[in-house]
Structure P
Amino acid sequence: MSDPGDRGRIWLEGLLVRLGLPTAVQVHHDPVDNAPNYWLTIAAADWSPERVAATLGESGATLDALQYLANMLLNVGVEHDDHCGYTIELNGFRSQQRAALESVATNAVTQVRQTGQSVAIESLSSSQRKQLHAMLAAYADITTHSEGQEPDRRLVVALKGEDQL
């Protein structure tokens, strides 16, 4: 089997060609929680602002769909323990999104610690909730869980041992 990062790059470059968007893809290994994760960065320096906007989609919806496909298809037939995560980056969108989520995480932890009350974070995509769960796992005194059903699902942040909202 080929290197998972190279497999992701080849898949994404091929998909972009089929979509009429031929360009290179850079791979960056980004281990999270000791799991193999790869950032696939689309080289879009020579793309028009309209092409970038169309590829991102409204609020990143098209990029989210591409990333979902990558994570599903590139892990088909791969042993569960060997599954990889793929993040597709375009024009710094994911980096900006990650920085915003880190700010949300920090603010939630501060509020929970100051008040002792749980905090519900709403209006998150499934991917964003998953990222926040991972970010907040680094805090020994904090626990998280999701509540509700889509589209009203929310992430709840609490002190360990506390379960009030």
Structure Q
Amino acid sequence: MKGFNAVIIDPAGQADLLEKYFAVRRAVFVEEQNVDISIEIDEFETAPGTVHLAVLNGNGECAGAGRLVEYSGGPLREAKTVKLGRVCVLKEFRGLGLGELIVEKLIETARERGYEEIVLHSQVYVCGLYEKFGFTRRGDIFKEAGIEHIEMSARI
């Protein structure tokens, strides 16, 4: 994605970038998809091991976001597992491949940190994005925050 850069946010040293990141998540999930803010911003935001990723354009504007959180409920019980989530792109930047950039960078980050498996809850209409990266669907469709999701996982 020419002109865009995916960066891992240092919460202690990049408070302004962290606020831009949360603004993107609020715009997409809370304002656009009507997810309650108390569900969108949760206890994992400041948990040890949580990774926040922002996609910035050449002007330093945050165009997309995603995160990783430590997870113990994966299908491979013996594997060190992380949960990928909160992947979103602002409306005006969609169609440029930024969702793929976010997922690719988060998978790379998970590998670097020694994770062996990634689990996620995909909104049903975007499952294809994750399948491109080797994720497979598990179980039945369920509602999360009033939106249809399906669990997916991948060995990395």
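For which of P, Q does relative contact order in percent (Cα under 8 Å, 6 or more apart), calculated from the coordinates, equal 16? Only one of P, Q returns 16 for relative contact order in percent (Cα under 8 Å, 6 or more apart), namely P. Computing helix-only ellipticity at 222 nm (-39500 (n - 2.57) for each DSSP H run of 4 or more, over all residues; to 500) gives -6500 for which of P, Q? This value belongs to structure Q. For Rg/Rh (Cα atoms, Kirkwood Rh), the highest value in the series P, Q is held by structure P.
Among candidates P, Q, the computation of distance in nm of label points 7 Å out along Cα→Cβ at positions 51 and 67 that gave 1.5 used structure Q.
Matching task: 1.8 is the computed value of distance in nm of label points 7 Å out along Cα→Cβ at positions 115 and 147. Pick the structure from P, Q. Clearly, the read-out refers to Q. Among candidates P, Q, the computation of distance in nm of label points 7 Å out along Cα→Cβ at positions 3 and 27 that gave 0.6 used structure P. Highest-scoring entry among P, Q, by mean count of other Cβ atoms within 10 Å over residues 19-26, is Q.
Values in this text are rule-based calculations from the coordinates and carry no lab data. Quantities reported herein were computed from a predicted structural model and do not represent experimental measurements. Cβ atoms are built from the backbone, for glycine too; each structure is taken alone.
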